[in-house]
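Structures for review follow.
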Structure P
Amino acid sequence: MAVARRLTDENAPQVADALVGGGVLAFEITLNEPVDAALRAIEAVATRTPGLDVGAGTVLSIDMARLAIDAGATFLVMPHTDTELVAWSVARGVPTLPGASTPTEVLAAWRAGAAAVKIFPASVLGPAFVRECRGPFPDIPLLPSGGVTADTAAEFIRAGAVAVGVGGWLIGNAAPAGVSARARQLVEVVAAARSAAPGT
């Protein structure tokens, strides 16, 4: 899953096309200030890039979730665990990925109805945290995000992550050619790690 901050409705579709060209089919656009610009970017991608799931990130409230869904977001990502927000979204048929950094938050997010639990910040918690969580929570899909690169993505997948969220390393300066090349590299790395992971 690609993660981008501060895109506009002008460059977001170009980045989205580059991601699809590189094989990345999920795109989180975060609702950083100015939120209106982020919402316009989500709407632009949702209406112009078929074959790509576009979601909203840094969703901190039900009001923000409602605006994101109205703009065309098909999934919601949070940096935290807010069980009320998760339940609200799930009741409307919108998959959510709440953030968690402790086993207590992982379980609370899953019980609230999360589609997967975002392990955040992944660069701080590391693959070992994912591996240890797989012991008591083997059926909870975990998606590390925050500081993940092509170098560390494989480690997270081998540790048991269902997918990874990659932001700064993948998006870079948002130049389409670079995004597409890095997306292809990331897809290859993840595929190789999955084939080598235990039980695959």
Structure Q
Amino acid sequence: MKMMKTLLAAAVVAASVPAMAYEAGDIMVKAGAISVAPENSETSAAEISENTQLGITATYMFHSKWGVELLAATPFEHNIDAGGATGKTKQLPPTVSLQYYPLSGENSNVQPYFGVGINYTTFFDDEVTGGADLDLKDSWGVAYSAGVNIGLTDDVMANVAVWKMDIDTKVGALGGARATIDPTVFLVGVGYKF
């Protein structure tokens, strides 16, 4: 009986949330906490710590089911251990993705999406506490993404998203050895549709 009441309550809440459908020309802006969790594989020349910052995405829908997204964030700061050279660096990973919304047009209040794009990561403000200069080189790579928008009102949404990014950099402190970062990036936030 308690399970039935819970299911009934969930159905009432779901029915009361407005359905969301996208049209060509819609713009969505979302913001929230974004975390970068580097892979730190055993073959990488450097170990890099996780960091969380403010993340922002902007999506332009050029079709009811297709959009282009720009991911940006405040600078991430990471601790680095690169073969005896330790320190910190900051990085920005702007990413542009083509996204597909399979349920758009079906008036669902839950709108999942999938994307693929290009990531450019720039490293700056390297600080060394031991060993030679870190000197991390900028990186280009592919980024894969998935997420879901959940309608809270006609124009306001909750958002959860994840990206897998191909980020490799050369570490000057190790004679140009390649460090494989390949982070998983998580965003939890809210957004508005214009």
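Worth a mention:
- Entry that produces -15500 once helix-only ellipticity at 222 nm (-39500 (n - 2.57) for each DSSP H run of 4 or more, over all residues; to 500) is calculated, selected from P, Q: P
- Structures P, Q were shown, and Kirkwood radius over Cα pairs in Å at 18.2 was computed from Q.
- Which of P, Q yields 0.75 [FRET efficiency 1/(1 + (r/R0)^6) of positions 126 and 142 (r between Cβ atoms, R0 = 30 Å, to 0.05), calculated]: Q
- Comparison of P, Q by relative contact order in percent (Cα under 8 Å, 6 or more apart) - largest value held by: Q
- Origin of the value -0.68, -0.86, -0.93, where log10 I(q)/I(0) by the Debye sum over Cα atoms at q = 0.17, 0.22, 0.24 Å⁻¹, for residues 54-109 alone was derived from one of P, Q: Q
- Distance in nm of label points 7 Å out along Cα→Cβ at positions 46 and 182 from the coordinates reads 2.6; which among P, Q: P
The numbers here are math on the coordinates, done by the rules we state, and not lab data. None of the values given here were measured: they were computed from a predicted structure. Cβ atoms are built from the backbone, for glycine too; each structure is taken alone.
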